[in-house]
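The data blocks that follow each hold one structure.
What follows draws every value from the coordinates through simple rules; no lab data is involved. No experiment lies behind these values; they were computed from the predicted model shown. Cβ atoms are built from the backbone, for glycine too; each structure is taken alone.
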Structure P
Amino acid sequence: MQKLTQLLSLLLIMLFFACQPTPKGEIADLIYHNGTVITMEGETQKATSVAVKNGKILSVSEASLVAGHSGDSTKVIDLQGKTVLPGFIDAHSHIAMGMVLLGQANISAPPVSDITDIKGMVRKLKAHQEKNNIGKGEWVIGWGYDPDLLAEKRHPNKMDLDATFPDNPVFLMHVSGHMGVINSRALSQIGMDETTPNPDGGMIVRLPNSNEPSGLVQETAVYAARKALPLPTPAQMMVLLAEVQDLYASHGITTAQDGFTDYKTYQFLKQANKAGKLKLDVEVLAGFLNLGDFLKNDLNDFGKNNDRLRLTGVKIVSDGSPQGKTAFFSKPYLTEVPGCAHDCKGFPNLTKAQLGGIMKQCYDKNIQLFTHANGDGAIDLFLDTHQSVIDSMDSVPEDLRSVIIHSQFVRPDQLDLYKKHKMIPAYFTNHAFFWGDTHYDNLGEERAFFLSPMKTTMDMGIVCTNHTDFPVTPIDQLFLLGTTVNRTSRAGRVMGKDQQLSPYEGLKAITINSAYQHKQEHLKGSIKAGKLADFVILAENPLTVAAEEIQNIQVLETIKEGETIYKKEMN
């Protein structure tokens, strides 16, 4: 009888608390319910409802949260079965470069644009000049050309441009961003001729049997042309900034990266942040070319959250582009390399001493280091330099989280060192589609099929991420996810079936792992109470649709800290 009395008392107490109104502090501003919530807190964790308060996640549940967290002011949204994910976190792109290029001629190959030959490229540049009233002496700029997808199977040269643009300097940016083509007017304007030597870490490609520049400039040689390009005014920059953020948000991105930021651009972004013009979080990687300015004037900004802007770390570029054949390998390319006659392995942009000097400055100050390294030769250089630097230090910060951006052609033995040193490879599986066939021809099957080896990496317990490198490839995160799952080239070749990921593994690389890469996993990357209410709502569930349909899933809405920053217009 006593046990029955105790049980009844306990039931009365539970009933009493269950009938009490939810404490005032727990009333949500916003509740999403009746959906599929992929929390990214574990593949088996499921939810159907999320409550938000003050821009953060208040609660996540498999049951409806409406009764427990709603009040008079709560906005309740019925998801009607749609799928919610954490907002996508851009592991590597160039939002500032994308901002500037929005106003220039897109001379990319399909499916990004429509250029299939050099004549078509020149016509599009001319139409761009006329549409934008670009006068004599002003620069005509195009971006995204890809020689491997042109009918001519070569880079344009100055002769292709001179007849149509005798009075305008012209700059064409290669799809990789690591090289470009300039015409005779531009060569004259920047003072580059047959007497100009190749800069360290770069090449001025010459016409056959001559020292005369062809117009193609690679790696550090392209910097002279870029410095001469006109920049938008501050007012124009603010307009372009709004446009490029809208583009990112339309693909479900709530955290963007600017992957190689010059000092002036960082100052602009600081002003925009102060003025409340950033609707996305922006992770800034200070370009090593301006490292002195950053360390002198903004040292205290590194690693600190400042509203929507964060000076995350320092970016080094140690080699070039694999499709452009400037990435640095330990073994030669199998096809002809422009400007190289024999043993053509690409080349490093920095010496070990230069790389080590920058690395030591960062490690001494516990600044996170991001290093572009595509070829295994560049990765060898990075790993060897890293070991030398840490061996020379009295103490090494415990949580460096050095990131090797792209790591496209990392070898298995190098992955062992990544794991040893707790490094993060930021992969780029879009290459499987866009240039998989090119890599197959240039590098052979063994190297090409181990492109961005995400499955091997994850199975080893190494945290890795994935990215678009926009504007190199479109910022579309679901297309990117599709390339991790399918790894299919333009020609339909599967670029390493053993490296295909499950959809959930692919999602980790653009959510929670990307948050970890930026040392922000405590704030974002999964749907968990206390984290930022950053969400993307999808029309379909990427875990259940057919693999080949993942890239076609539509982003319906993007939410940043509880506020909608993008909503698809419905017919």
Structure Q
Amino acid sequence: MESTMQEAPLTITALFRRGEAVFPDSEVITFQGEGSRHTRFAEVAERVRRLAGALSTLGVRPGDRVGTLCWNTQEHVEAYFAVPCMGAVLHTLNLRLSPQQLGFVINHAADRVVIVDATLVPLLAALRPHLTTVEHVVVVGEADTSALGEVLRYEELLASAPGDFEFPEVDERSAASMCYTTGTTGDPKGVVYSHRSVYLHSFCVWASFRLDDTERVLVIVPQFHVNAWGVPYVAWMVGADMLLPNRFMTPDLMCAFISAERPTFTGGVPTIFTGMLAHVRASGADVSSLKRAVCGGSAVPASLIDAFRDELGIKLIQAWGMTETSPIGTMAIPPKDTPPEKEMYYRSKTGRSVPGVELRVVDEDGGEVARDGAAVGEIEVRGPWITGSYFRADAPEKFDNGWLRTGDVGTIDAKGFVQITDRSKDVIKSGGEWISSVELENLLAGHPAVAEAAVVGVPDERWQERPLATIVLKPGATVEPAELRDFLDGKVAHWWLPERWAFLESLPKTSVGKQDKKVIRAMYAEGSIEVVDTGAASRS
């Protein structure tokens, strides 16, 4: 029996047309460092059509890649819609990649046009001689572009283009955008998102984050990182005012933006929120408009969730995902009938899979582990916005009969709550037993003297591997390793307690703000960090 339902294509164009028609008076607000630029959706929509028309006159055709080397700005939002709606592919370029990696991804994706923010012209200019496919560079804002050679100016390009460009009908399964992984274990790999996957992911984010046109959404997550978790598409779709911090990401400027523009919802990584909390504590900055924030990118310490609730009145919600999952995969929302005293147990977990994502935890033989919250295995996922392959790169080890192997190791309980205990490349196996670096890090972050903590496995003659705890202290704070061991004692098994400690001014980070543990291991191996050893490990 055939369905009688209409066949409406699931495309970014459909999302765009809805925001344009239903919410013309909602605003895109771009922070300027001092003051903000407000633009109505109706005006942004006209500029989107002009940009698409301009790119068309430059020879951009369906399937061609257009790179964006930009901050979170109105112009970047315009590209978010213009490029995929004209049938081309938006390639957001991670400006925090090394120059070598950035050049690699531009050439590998074969970008024909790159749109670059004026402040990032020097970064692109250094790469320009090595870019083999880029035909046009479009500069947003005023800058000395002599080092780039011939360029086009964004505003001039839009002014010369018609405002009534008609978007073609595109196949919902065609490529809409792409993003490269951060390449911590080799060359970055390209993940290509379809119109259909972006559309379905947008509806999942809408339902999971519960956004509507009464919200003012602060987009802290970089637009170059997994489409800013899809939030710009969702905000446009539901008519929420979209607040964009531009390049002004320091805690003082971010808090000033919040105080002035009064967002109600945001999302970001723990590093951003830790800095925001410290600034509010020191300055008394007003962030009271914020009611909810989604936090992902790395494990969120329970102490940070507590502080946001108790000191700032903000509900901090942990989420998990990756470039390959578009990225939303899980959210840590306590199940119904959870008593208040048990809420933190669930909020500090990685979470349950969101609707549309299937998740399982498997052992080394591929069998599912017991859903008892104790058995450990690798997390695998599948769903309509989970990648099934990489762009022009073979990686069979990442896929398991239709499932994506995430590389995250963890447990799952009877209610479906997952707890990541490590990345597969970061697991610590001491004397044949597992030690969770994530759990140790979260507990250490709860010590009043500790700003950040990272735990890695290092070689040990007796136990093969033992944990090294690297600590960044809060300004003016002091603490001894013995005190930190005492703080952990009783919270974890005694043999988990680290003997080796190192105090650093800052932790090495990847281009998207995650701890770069391979750098810490290398620093230890070459003896470039001072390590305090508190004594031999005991298995008692």
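Matching task: 0.92 is the computed value of Rg/Rh (Cα atoms, Kirkwood Rh), for residues 240-311 alone. Pick the structure from P, Q. Answer by label: Q.
To test your reading of the models, identify which of P, Q gives 24.4 for Kirkwood radius over Cα pairs in Å when calculated. Let's see the in-between values first.
Details: P: 25.1; Q: 24.4.
Derived from the structure labelled Q.
Which of P, Q yields 1.00 for FRET efficiency 1/(1 + (r/R0)^6) of positions 224 and 512 (r between Cβ atoms, R0 = 25 Å, to 0.05), as computed? Only one of P, Q returns 1.00 for FRET efficiency 1/(1 + (r/R0)^6) of positions 224 and 512 (r between Cβ atoms, R0 = 25 Å, to 0.05), namely Q.
For the read-out mean projected area of the Cα convex hull in nm², for residues 88-167 alone, a value of 6.5 was computed from one structure; give its label from P, Q. Only one of P, Q returns 6.5 for mean projected area of the Cα convex hull in nm², for residues 88-167 alone, namely P.
Could you figure out which one of P, Q the value 2.7 for distance in nm of label points 7 Å out along Cα→Cβ at positions 344 and 416 was computed from?
Working: P: 3.3; Q: 2.7.
Working through the options, I get structure Q.
When mean count of other Cβ atoms within 10 Å over residues 360-367 is calculated, the result is 17.4; to which of the structures P, Q does this value belong? Before the final figure, lay out each step's value.
On the way: P: 17.4; Q: 13.0.
Here the read-out was taken from P.
From P, Q, which structure was relative contact order in percent (Cα under 8 Å, 6 or more apart) = 16 calculated on? Intermediate results must be reported in sequence, preceding the final value.
Values: P: 16; Q: 10.
So the calculation was done on P.
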